[in-house]
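Nothing in this text is a laboratory measurement; each read-out follows from the coordinates by a stated rule. Since we're looking at a predicted model, the values are computed, not measured. Cβ atoms are built from the backbone, for glycine too; each structure is taken alone.
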Structure I
Amino acid sequence: MKILIYCQNYAPELTGIGKYTGEQAQWLAARGHEVRVICAPPYYPAWRVGEGYSAWRYARETHSGVTVYRAPVWVPRKPSGLLRILHLMSFALSSVPCMAAQLRWRPDVIFAVEPTLMCSPAALLLGSCTRARTWLHVQDLEVDAAFALGVLRHPLLRRLATRLERALTTRYQRVSTISQAMADALRAKGVSPARLQLLPNWADLHEAPADAALAFRHGLGIPADAVMALYAGNMGNKQGLEVLADAAQALQGHPRIHLVLCGDGSGRAALQARCAGLARVHFLPLQPQARFHAMMAAADMHLLPQRADAADLVMPSKLTGMLASRRAVIATAHPDTELGRLVARVGVLVPPGDASALAHAIATLACQPQRRAMHAAAGRAWAEAHLGRDAVLAQLESALQALVSAPAAQDASAVA
């Protein structure tokens, strides 16, 4: 197949949507498909364009058999509601020439990734002009999340955004998303169940050697008999990371517990300021893949904070790596959310925003190595059964082939 992937975030971003889209494109190319990607230069989660890339120039690259077209993007230093909209709009507009250039190539399928929905008009128009099948993959329900998290507020703006979202989303011939709760929300927005597909983010089931994990701990000055609790991922406003700082303060009386916070994003500076002067709190930048696996294995438990008002609007992509790492997971979520239901089966669940409950859970689990091992085994088994990369992407490949080979009359009926 000739597959055009249209996404704002792409490799070499180390976390979030860019990581998964990059692995997806390279996997499909390795299977013999002709894959092109239209994306922005890497900037996430640091909110600054990566070294060697330009925010203002068009570029063409080839990596792992994938042809990558980079379109300019404006990246605000401190992203807020209006600035985020302008940021997303800048890529949606600048990428139009790259999309127009694909008219001669005539892809079989256009695979658009949300965020950002602002790119949908170009994706749908190109699909119409080339008779390519169109597929929207929803990583975040960005309209709902923007209002739930207070990024956008005005009721009139919400009504307009919701109507536009429905008009665009329902025009795709296939819509997928990463969790059942998000699939339910898309059905409520008018997406036909016949065109809706569950496509979870996968887990890298690779495990780092024990000596690499020990070396990582040694590099941080964490004794072998201490307990390391790790948060690794984006440090933005969807995570509710202030609860980690408050929990770290409450854990100062437990000298065996070390808290490691790894990542970057708009909320990192504030989190570091709240943790200033606290003993046994370690901050790290995002780690390259080889060290990332060692870091995940070095932890005794993983921490997954999430704000209550983001429940079921986003499914934290970092959870897959936590479960695969064969380590216990503590998450802050309500038990009636999809994240809460899953973690309750394989880990420890505490109320969102409750720092004392989180600190208590960390301290309790630190004293119970057998319980940590039980949760770790349960999480790994779940990851192996549901989140293997080859199994998830083979399912995607089969669905893409079925969509491309579907009769034109069936496509027209689906769009109608």
Structure II
Amino acid sequence: MKKIKFTIILFLLVFSAIQSFAQFTLSGEFRPRTEYKHGYKSLAKDEMKANIATNQRTRLNLDYKTAAYQVFISFQDVRLWGSVAQLKPQFGPSTYLHQAWARVNFNSAFGLKAGRQEIIYDDHRIFGSVGWAPQARSHDAAILQYRANGLKADLGIAYNAYATAKGNYKAFQYLWMHKSFGNFNASFLALNNGKEYQNSKAENILKYSQTIGTRLGYKAGKLSAFLNLYYQGGVAGIVNDKDVKLNANLIGLDLGYKVSKALSLGLGFEQQSGNNMNITNDEQNAFTPFYGTNHKFNGHMDYFYVGNHVGSVGLRDLFFKLGYKKNKFGFGAHAHYFTAANKMAGDLDGALGTELDLSLSYPLAKGVGFKMGYSQMFGTDSMVALKGGDKGATSNWAWMMIVIKPKFFTTAK
């Protein structure tokens, strides 16, 4: 009995101390998503059967903050429904740490954030969380951060011991800065990205490429405009023991207009440079959006830059967006017209296809959201030459998911 009383008193004292000097939040995420795929990522064929599967991401997040430091830990389980036998427990690679980092505050302006972490900047174009994918993306890195006088600046460093075995980068260093000027805001990113390539002796040689660019934004009243400009140089690989030079670029313009409180319209264009199809280039001209959330760009069916299309003919994407939200109900419609940024083979023209993306969303309760969508690709002969499949077959994709984000416990005020 005395032990029980002592434990209760000790718990109350610790709990009181946490409330007085720190903030602790225990939260989670439950996100099952069912997808119907028939021509997802590449054109379908008439004889192809549709694939239906449900993936699920489950997370448990622990966030502890004091004036001196912050610790964040996120456990994650990712699986396909039916991948584990009903009577066979599995404690394997499907459950792991997605994030585990700590930030030490040197003073009100400077801090150091180190550990397994998501790295997200601006619109996710070069660094993003890839949150749409069940597994998402996180890095083992250390970041020196500055936040003062309206300026944000991060200096990041990563070095991976097992880069070759994991197909990962070996090292990177980057500098990111962001500042707002009234209705304008500007970001600058310089990334020195190191990957290992094998020479003729099967030796791993570390080579670096450089990505340098900016994102400029303007918002005033009903109008918004964003411009992305990036250049890539350095080395893109080794061929016959010689460095392959990299010379690539990305330019993107995204315009938005708020027609009313409920209705918004958008128009934009993005070009990522590429190589000529079936022609050996002396240099690499294909842009690579290394660690971006690429599902967010260039169509929801992931035909481009989502584990594919790297080192290819590049891409021009002319798009139109419509968004409508009223009484919690949300509707989105995106249309993309895709063309190759560089020459196709033979007499093929650059037109690759048109994609239509539709989506619906509705919050079922506080912390509970329901979302669904439908997309269809209308491919061309050039798309067939590039990715295979049949342009006459119906290439479509549909999905629906429930997102529940409970906050189990918090002492935050």
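Using mean count of other Cβ atoms within 10 Å over residues 22-29, single out the structure from I, II with the greatest value.
I
State the single structure among I, II that was used to calculate distance in nm of label points 7 Å out along Cα→Cβ at positions 198 and 318, giving 2.5.
Going through each structure in turn, the value belongs to I.
When distance in nm of label points 7 Å out along Cα→Cβ at positions 262 and 326 is calculated, the result is 0.1; to which of the structures I, II does this value belong?
Only one of I, II returns 0.1 for distance in nm of label points 7 Å out along Cα→Cβ at positions 262 and 326, namely II.
7, 24, 30, 25, 12, 2, 0 is what came out when P(r) over Cα pairs in 10 Å bins from 0, in percent, for residues 70-277 alone was calculated for one structure; which of I, II is it?
For P(r) over Cα pairs in 10 Å bins from 0, in percent, for residues 70-277 alone, the value 7, 24, 30, 25, 12, 2, 0 is produced by structure II.
Between I, II, which one scores greatest on FRET efficiency 1/(1 + (r/R0)^6) of positions 94 and 174 (r between Cβ atoms, R0 = 25 Å, to 0.05)?
Greatest value across I, II: structure I.
Taking -13000 as the value of helix-only ellipticity at 222 nm (-39500 (n - 2.57) for each DSSP H run of 4 or more, over all residues; to 500) derived from one of the structures shown (I, II), identify that structure.
So the calculation was done on I.
State the single structure among I, II that was used to calculate P(r) over Cα pairs in 20 Å bins from 0, in percent, giving 26, 57, 16, 0.
Only one of I, II returns 26, 57, 16, 0 for P(r) over Cα pairs in 20 Å bins from 0, in percent, namely I.
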